[in-house]
Structure P
Amino acid sequence: MKTAFTLILILLSIATFGQKKGNKDYLISYVDSTSGKELIGYKSLNGKIVIKAKYQNGSDTLHKMAIVQNSEFEFIGIDKNDLVILKPYIYDNGPDYVEEGLFRFVENDKLGFANLDGQKIIKAKYDFATPFSNGISEFAIGGEKIYENGKTRNEILKESGYEGLIDKHWTWGGNSTENGYLNQYGQEFETITELKNNKREAWTKDKKHYLLNKKGQIIKTYPK
């Protein structure tokens, strides 16, 4: 299992590699231990402090966004003005994995998808959504976590408190009002076929029929 610190480095290293070559408009991290513990902040390339050292963890560089860990040990995405852009979905005790250029973020208890610049690509409207794989994410509206012992979060909390949730694996279940599939353009489908020869068929709720490529893009619309 990856640690939260490892995950944050992976996420932000990928973001760094994604920047245009020759771009010098970014900040670099520095460490200040005058408070008795090592805290991270960000400086310009000429050494001017832009964001004072106050974060528990953070990336080596800050282009358009960095995921840092604040004094409450909460992971947040900040920009170069030290403004909070988003809050990443927490998976495996750290920020969500980046899959196919997107990761999940949380807003008003709903999930959406953002890119490594901190742009919210898909609005947070889902109660649960899987990471993207071959251009597709599976989503649910409604429902809840069902843990490996068959109990819900509230049932476990009533029985044993938060300790009962430690290291418990779960799947999404319960009474979802809607389940379906999502591509990276925010287009939703009710059913899809398995990927075959890098293509798959998909149908929307209103029975429109499409052909998708491996990236989830619509490449053909079938007549009704």
Structure Q
Amino acid sequence: MIPLRDDVPHHRAPVITIVIIAACAIVFLFELALGDERQEVFLHLGGLVPARYTNLNWAAWVGYPPSWLPFVSHMFLHGGWLHLLGNMWFLWLFGDNVEDRLGRVRYPLFYLLCGLAAGLTQFFLTPGSKVPLIGASGAISGVMGAYIVLYPRARILTVIPIFVFLQFIQVPAFVFLGLWFIIQLQSGALSLSAESASSGGVAFWAHVGGFITGIILLRLMAPARPPWIRRRA
């Protein structure tokens, strides 16, 4: 299922969401300018490689410098155009409304904490992986977790490819995001084999960790009144 739009309008321009999208796009263009060989090195240094921290002898032999920056920087890196565009579309679709609710001060902190929690979840469940974890999807999963709590009955226009035909349907947010979360959870459970944990692919557990963190943080961080509601004297 591919979401096209929702029916929840935003009340203020989603400035922070736009800034995050722009930052990811600029970093990706920088990656492309590096060329294949230097890009690979850049993704290994900026991506979150669990074995870099759990196998120090291997990390020293490979040449990783000591740094904790990848726990944050990994969420601004992407491995290709489809990876970038897919993530940014989901962020644009769900992020504007969550930013509306949290405000422009809380929202970026919320986003970064979700991305950090997503990376840590993948880190602890695949500690021996030597493949860089990159992408904003963990942080965006947190945004989606907040969205399902805030707007469970929002209608999401979704396209479902059926062979050569496209079926357009409107799905409640709790159905769309609930199914998405179940798929991530099931896929994550299947991925916990020695072979898949070291071979790369989709970081399903980062999605699960980010989604759950988004739900929890929303409860802790959401103001009693939306920031766009002005108090009357």
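Every number in this text was worked out from the coordinates using simple rules, so none of it is lab data. Everything numeric here is computed off the predicted structure, so don't read it as measured data. Cβ atoms are built from the backbone, for glycine too; each structure is taken alone.
Matching task: 13.8 is the computed value of mean count of other Cβ atoms within 10 Å over residues 53-60. Pick the structure from P, Q. Going through each structure in turn, the value belongs to Q.
Quick check: 11 is what I get for relative contact order in percent (Cα under 8 Å, 6 or more apart), calculated from one of P, Q. Which structure matches? Structure of origin is P. Assuming -20500 is helix-only ellipticity at 222 nm (-39500 (n - 2.57) for each DSSP H run of 4 or more, over all residues; to 500) as calculated from a single structure, say which of P, Q it is. Value -20500 for helix-only ellipticity at 222 nm (-39500 (n - 2.57) for each DSSP H run of 4 or more, over all residues; to 500) corresponds to Q out of P, Q. When semi-axes √(5λ) of the Cα gyration tensor in Å is computed for each of P, Q, the one that comes out at 35, 25, 13 is P.
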